Structures are given as structure tokens and as C-alpha cells.
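Structures given as C-alpha cells follow.
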Structure P
Amino acid sequence: MKWIEEFLPPDDYDGHAQVRAAVKTTLLTTGEHEYTRYGYRQLLEKKAVDVLQPDITWVGGITEARRVVALAAAYDVMVIPHGSSVFSYHLQFAYPNCPMAEFLVLSPDADKIVPLFGDLFTDEPLPKDGYVDLPDKPGFGVTLNPAVKLVRPYAGRVVKTFEAIEAEKDARTPAQAAWLAKAAAIPAPPAAAAAGGAAAAAGGAAATGGAGTTA
């Protein structure tokens, strides 16, 4: 057996460390249910796993995944992303501590290789003879399938420019002159009440002193 994956609840960091200290016959992996680099840092600091497996679509995309890979490299820990297809293949090409890719076999009878994302892309890279190659194209190197009827959330929503957002914010925020005018309009406390309070405080001090003398 090459490795045991997700063998405990993802937040049981101490439990992961205890199992790894006891198991010497197989690799232990986890991480697909961590969503920022800070959870991976705990796993690494506790020496809790042999392999980290971030899911690129859950961990915040390629930017956060690169941080996880770099962090793991400082501990000499391998990173084999949870099957994310083309979104993770670029890490295997770029980082020495990403030695292989995980491919999920999704055909109903597990008898053939099919794209992870179905018909979403027209050119999703697929493994052949145990290897996968990437096209020389911009970005992730895949093309959306025009035949797939994609539905955009918030249909008809107008995307605001930065200038428009700033203008709306300025319109909601009172100007400094308005704040100063409101502050000037706040009435001062009555002088008599202030004097009475001072007298009461002085009386209280005298009473305290008398009590101390009596004692």
C-alpha cells in the first residue's frame, strides 16, 4: 500500500501526528479539506503527514497552492494535490517537491480515462501511458466548450468600475465639514451640574478621610 489518505477528521492535527509517529509501513496523506496555508502549517509543524494534498479549487486557487507548496518544501514534504486535473498539473511541472499528479478515474466502470470536468473543456489534458503533457497555451491551457450551456450567476448584473464604487462610497460618507458641524452642535454640560458633582466628590473624600481617622 503506497499511502493512506484522509485517515482522520481533518482538524485533528494532534491525532494525525500520533498516527504518523506509530505507523512506519506506509505513507500518510491529508490536506484536501484545508482551505488556507495556515492549516498546512500546523500539519507541517507537528510532523503529522508524509504528503500534503491540497485541492486547488478549494484552497484558493493556484496562488494559495503555490504558497502551500513552498511551505512544504521548507520541511522536505511532498505535495501531491487532490485530483484537480489541469489546475494542479502546472505545479508538478514547476516544483520538485510535487513529484506526481493524482488522477481521478471517473468512468462508471473504471475502464477508461475520461476528463475530470466532463465536457466543460474541449482540450483538457489526459494522461497517456502514465504521463500527462501540457499544451503551450496561455493560462491553464484549456478552452471552454462553446457547446456547453453555461449559466452565469446574477444574470444581467452590471459590473461596476472602481471609479463608480469609489463615487458611491464618497456619496455615503459625510464630508469632514459635516462631521465638525455635528460636533459643534452638541451642547456642553450645564456648569451648575458640573460644580455640584465636584462638591459631591470633595464631600466623599472628606467622609473617607473621617472614616480612616476613626479607624
Structure Q
Amino acid sequence: MKRGLSVLVLWFFAVANITSAELPHQSGSRDAVAEKEARALNDLAAGLLNEGKLDQAIELFSKAIIRDPNSAFAFYNRGTAYALRMDLDQAIEDYSDALRVDPDFALAFMNRGVAYSIQNKLADALKDLNKAIELEPRKVDGYYNRALVFTKLGQLAEAVKDYTTAIQLSNRDIELYLSRAQVWERLNQLDKAIADYGSVLALQPANDQALRRLTELAAQRSR
């Protein structure tokens, strides 16, 4: 999972590590040789992607797509490489192609939603993230990313609900508590914010952000 893709907030792009061992085998009229070659290229490119070698990964994913233009995974993986390079228009195009091939590809909906969010196309982002959550309702990242969109829209109560669901699914994720605490502060629910910062410190006692905010909130209350 890659964080820090926006200078304003921390987004979760789901970084693909989808290799041929995880790809469903196709049957029928498709060229088996071309499909096998595309899978091999996808494997090599996925390794480069996870090493952060984005340009090289994009080149190999592009070759995989040429060999098999109906590979949703190659489009998805290349889209994620473009997204991590912050070439968001190209990323969105690739995620859309992945969804053309596989209309139920939840990760493609989620990552396209994140890309739209960073572009401030919030209605499109919300639509995609809603679909991602519908398809994979137990995936934490969908709720986290949708909470960020709700926060940008000023729908803070909805953001809290999504962070709370995410925490229920992953109750040791520090970023979730920190993010929800910040929303509690904006809602002037300081006791709840303090509780979330306390949860962070229970998991990571030296967390600078939680320690700093607890100190600042205590000073604010003593005035």
C-alpha cells in the first residue's frame, strides 16, 4: 500500500502485486500463446512496480497489453504505476479499460475513485468508491478513501461513520485513529478526539502527532 500520494492528505492507492499465479485462466478463442506471454510480462512488470521502478514497469505492462488487450490486470497494474507517478488522467484511462474488461473489478473502482478525488472530481470519486465498497464491503481502504472524500465535501458525520467502519475492520491501524481524531476536532467533539489519540498512543506510545495534539488540546482546555 502506498501512502502520501497527495500533498494534502494521505490516500491509499492499492498497489498491485497481481502476478500470473493469481490471474484466472481464460479459455475459448483467445490466443493461449499471447496470453501466456502477457502473463510473463505482467509478472516482470509487477516486480518492477513494487520496487518503485515506475517507468520500466509501465513499459512492460504496455507490452503485456499489446500481447493481450483484454487483460484487466495489465490495465489495472499500469494504471497504478501511472497513478503513483501522478499521471492521473492516464491512470483513470487505464482503470476505465480494466473495468471495460472486468466490470466487477473492485480495486479498479477504488483506485479510479482515488484518482478522481485527487483531481477534486468528488462526485465521480464518490460514485466509484461506493461501487468498490459494494463489491468488497470488508476492504478497509475503500472506507478510508471514501471518508477522505466525505471530509473534502464537508460531510463530516459521514466521514466519521466510514472511519469507524474501517476501525472495526482493522483496529490496529494508527492512520485510521489519527484521521478520525482530526474529524472529531473539526466537529468540536474533543473528548472523542482525545480518545482516538489515546488509542494511537496505546498502539504506538512515541507517536509524535498524537502526543503533540494531546498536549495542544490540554493547553486549549486549560485556558
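Quick notes
- When FRET efficiency 1/(1 + (r/R0)^6) of positions 129 and 185 (r between Cβ atoms, R0 = 25 Å, to 0.05) is worked out for each of P, Q, structure Q gives the greatest result.
- Entry that produces 58 once percent of Cα pairs over 21 Å apart is calculated, selected from P, Q: Q
- Answer label among P, Q for the case where helix-only ellipticity at 222 nm (-39500 (n - 2.57) for each DSSP H run of 4 or more, over all residues; to 500), calculated from the coordinates, equals -22500: Q
Any read-out appearing in this document is the output of simple, stated calculations on the displayed coordinates, not a laboratory observation. All figures in this text were calculated on a predicted structure; none of them were measured in a lab. Cβ atoms are built from the backbone, for glycine too; each structure is taken alone.
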